[in-house]
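Take a look at the structures below.
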Structure P
């Protein structure tokens with residue numbers, strides 16, 4: 001039996017970038033009425049390193065009493081993302097207290113792409 005090679009497909013990363021861009025635009029328009037005070041794109045997309053499996057990673061500032069681990073559930077249920085999306089939600093107080101020491105907040109504020117606020 002001979003060796004079967006899958007044909008190489010080009011353009012997946014570009015297609016993924018377009019999907020992530022569309023979701024980020026949608027978030028920037030729909031999130032403020034739900035309480036997003038600020039939001040930044042972080043991670044691979046912010047660094048321009050988009051591949052076929054890249055997720056949209058968002059750092060969000062929102063007033064909430066929910067524990068940190070459960071905050072993303074609000075955004076998942078209200079906005080129902082159309083691509084893989086990671087929501088990292090901080091309160092304004094946490095941003096004030098942690099912006100110098102939390103790596104994600106530091107990345108958001110120095111290298112992230114602001115899409116809300």
Structure Q
């Protein structure tokens with residue numbers, strides 16, 4: 001699956017997380033996130049990195065780090081231990097799985113020319 005498709009899945013889960021969380025303070029949920037969605041400013045930075053990663057290996061490496069931070073942050077902020085509804089937990093698992101997959105594909109993109117032998121054209 002491509003970086004853009006995986007990122008679209010991450011965004012879809014984040015939007016669904018906003019809806020499912022039903023937070024009374026939508027502004028806080030957008031800026032700081034909830035247990036069922038990432039903060040929108042963080043998602044915007046990920047979007048910029050996805051766009052850059054399509055052309056640059058260094059950006060793909062940075063995207064890998066961002067995805068890792070996103071997945072690990074749930075342990076630090078208590079999101080994974082939060083008392084969530086079944087719908088919120090399903091969305092949270094979807095976000096984590098899609099983000100982990102995005103990070104793995106970004107890591108592959110970052111190392112794509114390092115692990116493959118160089119092919120020279122004989123003309």
Structure R
């Protein structure tokens with residue numbers, strides 16, 4: 001008497017292979033399909049993060065070109081290509097009347113009267 005195996009469809013979306021399953025945990029027909037599936041999933045998940053990191057790096061390079069203490073108007077930053085929505089973190093200084101600082105790694109823009117002042121950690 002031969003062993004009977006269940007058949008399963010490969011979990012990789014672009015594969016139509018039906019294969020015999022001896023192990024219930026096996027969901028891909030081959031190592032190639034498993035690798036392609038995970039590469040596809042990881043690409044989709046990390047694309048947005050990569051794009052946001054690139055925008056933060058571009059903002060950092062713009063800030064790095066200026067001396068600490070310079071005060072910018074928002075319109076001036078936009079003309080330089082700085083995207084105000086992208087920062088690595090922000091802090092709120094309660095002691096200074098809820099002054100917000102938007103950080104791009106170690107350089108930040110602190111809200112002050114007349115604009116945004118460039119500060120460094």
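Given that semi-axes √(5λ) of the Cα gyration tensor in Å, for residues 14-61 alone, derived from a single structure, equals 27, 9, 7, which label among P, Q, R identifies that structure? Don't skip to the answer; put the middle values down first.
On the way: P: 21, 12, 6; Q: 27, 9, 7; R: 37, 9, 7.
Of the structures listed, the value fits Q.
Name the one structure among P, Q, R that semi-axes √(5λ) of the Cα gyration tensor in Å, for residues 30-93 alone of 26, 11, 10 was derived from. All intermediate terms of the calculation are to be shown ahead of the outcome.
Working: P: 21, 13, 10; Q: 26, 11, 10; R: 38, 12, 10.
The read-out was computed on structure Q.
Read-outs throughout are calculated quantities, based only on the coordinates presented, and are distinct from any laboratory measurement. Bear in mind the structure is a predicted one, so any value in this text is a computation, not a measurement.
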